[in-house]
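Scrolling down, you'll hit the structures one after another.
Coordinate-derived values only; no laboratory data. Computed from a prediction, not measured in an experiment: that's the story for all the values here. Cβ atoms are built from the backbone, for glycine too; each structure is taken alone.
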Structure I
């Protein structure tokens, strides 16, 4: 959130002047100037944008006046002239690339930060979201995605320890080009972040999955009986880059569906930075794919990816992502291996205009000898606030073409093509 002045000083000045006589004494003017100086000191600029992760306070977080409005959103028109509006394949998000391949939606958060006399800092926030896709939430209506409170700087020996309870985003590491949350444990519960071991920090929580009241993926109910113990050890200096480790355990109560009450799941993962611009992601799940909530029985999932970017010239940027995923087990109806590669060269003409070209290939090989192959190319002309690939808000005017082919023994060969034109905005703030 940039340059938010939560209480306009002009209004404060006008109110103060109106409350007194038209002709003020020198003492009154001095008092007014002191009040304005106090207000100016309290109005701060927060170096914060919603990155779709948990909002964790630190002792250094500023305490602004008023309500903090933050969020993420993308909305626009998407005209489809082909068989399908979007190019979809596999289970790793937008496996052929997200550019020109995204549904509308957004997340809108209102928060407040408080500070006690002892120095403890609290935050309280509520978030509503709307996504026009059952993969992200309710296909109709608005969800209560967050309502939580948290506090930091309460223990002298652990000043950065952040303790929270409520409903919140939780342990949802994300990849950009394929818009893939390779883990996601959003729910309601309690936990802590940033317990400092010296050389590494530790997060731990117990969360319950929120029940859907519409049969989809909405967040409108109470706990549905599926729970996860989540942990993360992060900030480890591995020499070549930063190392983060994840370990999660899923289980069920008697309130869960009868077919999962005796099930458990494990989900572990790691990210390793290769310098500052490249990263390896790995995960393994037993009874789980993207969440320990899955409780999927005899199902094993392995995922690995390499992603990063280059800046070959001042105005050129190139981002890439390649991944492999294997899904196997007796409870998997058709075991599969998934492959994906995405590249996005970007040219910034100046600090406002840019042109992006994104190309993606993906393939899924199934145990029954059938396969799916997909490709997508999107050309996008953009107008943004700033001259960098991550500058937002951004207006996009794009064209997308692509195709998904299914073929194999005993399977009817089909081609589902995509030709679409769109205009949308994307912003995080």
Structure II
């Protein structure tokens, strides 16, 4: 009988949810009394939001952050109504109604966004739950202090305009910003950003208190500026909560940091397999451009996985992978779908597992160094062509014998 089962992908990302939950518990303990907000944007930093978010939810976490409204709506479908979901990246033409109807909390970075959210709330008969986002020095999205002053004037006017409106179109539930150099604790800019943020917090508190709770209560305001670096370098954590992304996934955000030394466990293990082996004579080249030439008799292993899977081409002739517990160099240029590994005289067979990165092979941080980038990019760029599976839910045999969950 002919099987119609979809073949497994040649490259697989195994996601260790036990490590994920342990990382989250460690971070939550470190942040206390501030709360942990789990950042799961960009498909949970490439790990698969459909695996990551339910695992965090099952461990008791209820506060989640993403960048875009589309991500927020997908997350609402995954987690249901009990999760608190915040998104902050949208433009002047982004539809807002669906987000309000789904109970998504939204960052406000422009006066226009404030007006558009009020209009969307009135259209949908909902109350927009907003977090003012303050640019304290990072220079990306957010209200600079002069614009924030205008936003507060607009907020005061809105409180008067909607005095008899119930429910009000807007309620302020938070104020947020983002550190620029918290991964370098010695730099003075973090303290400067904190000072700007604290001033904005005081100004917002005064306006909310003056509005007598009609547009939110200052006593319950969610105050958050800390990210993964700040969560690991600052103590106590500033604010009432911290938005933590990379460290949840067991990776260090610090240039000189070791994830293991921080107590973090990597969540993703990226693996492939050997699909071809060949004996190579001296002088034989490898891959496009023939940027590598064998100097002596050796063996090449062909490994599925290339820049079409998110493996950086810039790591060509620099990266390593692990086969049977031993590291070997990637030689020649990484192609769209495959790479060549020089195994020399080592034992290997077609079907052997290849650890591209993970606890038993090179780390994502090493791949970042080989590709002249950061570990954030290495995991986030893993493409949709790669299967994400929970660790322990796949048995690995020879090629073609993978048993999915």
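Below, the figures for the structure above:
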item	result
Given 18 for relative contact order in percent (Cα under 8 Å, 6 or more apart), calculated: source structure among I, II	II
With helix-only ellipticity at 222 nm (-39500 (n - 2.57) for each DSSP H run of 4 or more, over all residues; to 500) derived as -2000, matching label from I, II	I
Structure responsible for 186, with volume of the Cα convex hull per residue in Å³ calculated and labels I, II on offer	I
Structures I, II, by distance in nm of label points 7 Å out along Cα→Cβ at positions 103 and 327: label with the highest value	II
Structure (I, II) behind the derived value 19.9 of mean count of other Cβ atoms within 10 Å over residues 311-318	II
Parent structure of the calculated result 0.05, given that FRET efficiency 1/(1 + (r/R0)^6) of positions 247 and 295 (r between Cβ atoms, R0 = 25 Å, to 0.05) is the read-out and I, II the choices	II
